[in-house]
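> The data blocks that follow each hold one structure.
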Structure P
């Protein structure tokens, strides 16, 4: 075969590869629908056009439920148990999980945006979020709090222990303040 025919065959096979994951499930669903719709009268003596779509919906919902209960959930639970038992991975996994929960979980932690005076001489200030107000568990004196300072254009940040008197609450939505920080001050809100 010459180069042009090889290229055409290659493109044809790529087309088949692209369409197969879409076409086969659609064809199967269509076939099941037609079969259910045409056989309802024979099986149950009911002739209601379109009843097959309702039956197909019910069938797929049941399959989804069974798949979730007996396939997805057990695999997910075993994977999480594995992560919890592996020493170094457990620490990293739990830290990342807690950080993600702090951003998007039900118990959002970054709800108190603050402006912190970092340097009294130059009036340098940083924007951050209060993460802990009681640090007595760590043996840190009263009058200090934990403030998280996200980095701009990165999924990282630093946590500092700062005196309460250096912290001033910002009266804005946390999401707007986070967008302001992450965009390096380019975003207004």
Structure Q
């Protein structure tokens, strides 16, 4: 899988790896998690181990993760396999979905991304995008290549900053190599 579209935001132009956390019970049930701190399930732990094997020998020099337990535990699995410590960045937390957290995933993502709807008590997509770009730019100050471990909605916002279609679901624990070309970003899935 490879995608590229012209870039539109001020995301640092450096190659990096992205890994969405492993599966949780709420992922398996199709429920919105947001900031609710749901742990990995057994499948998510196995996914983290598979991702760690895939990421060995890729030259990764730094790991930066969301502090939410599902991301942090995925990062710990990978960090242990790569012999690297895990740095946490609060800015990499998943979006707050407000009153939608714990509810079945709805058909409101397109409206949320377009700015026409924000769940009550939730974060706007524009705010998430600004926070995501800032957090990734901080992560990219670490020795390259960096592995960032985070969340699905956050990566939707980052895709928007890369000029890619944002409303694309990122599979759990599938390593993505994100590379800025001379005029466009490309994403390459490994695994």
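Bear in mind these aren't lab numbers, they're just calculated from the coordinates by the rules spelled out. Please read all numbers here as calculations on a predicted model, not as lab measurements. Cβ atoms are built from the backbone, for glycine too; each structure is taken alone.
> Rank structures P, Q by mean count of other Cβ atoms within 10 Å over residues 91-98 and report only the one at the top, that is, the highest.
Structure Q gives the largest value of mean count of other Cβ atoms within 10 Å over residues 91-98 among P, Q.
> Kindly point out which one of P, Q the value -10000 was derived from, the read-out being helix-only ellipticity at 222 nm (-39500 (n - 2.57) for each DSSP H run of 4 or more, over all residues; to 500).
Q
> Now for a different question. So if we calculate FRET efficiency 1/(1 + (r/R0)^6) of positions 27 and 83 (r between Cβ atoms, R0 = 35 Å, to 0.05) for every structure here (P, Q), which label has the highest result?
Checked P, Q; max of FRET efficiency 1/(1 + (r/R0)^6) of positions 27 and 83 (r between Cβ atoms, R0 = 35 Å, to 0.05) sits with Q.
> Matching task: 1.00 is the computed value of FRET efficiency 1/(1 + (r/R0)^6) of positions 19 and 75 (r between Cβ atoms, R0 = 30 Å, to 0.05). Pick the structure from P, Q.
Here the read-out was taken from Q.
> Say we calculate distance in nm of label points 7 Å out along Cα→Cβ at positions 43 and 115 for every structure; which of P, Q gives the highest result?
P
> Next question. When you work out mean projected area of the Cα convex hull in nm² for each of the structures P, Q, which one comes out largest?
Top value of mean projected area of the Cα convex hull in nm², among P, Q, belongs to structure P.
> While we're here: When you work out relative contact order in percent (Cα under 8 Å, 6 or more apart) for each of the structures P, Q, which one comes out largest?
That would be structure Q.
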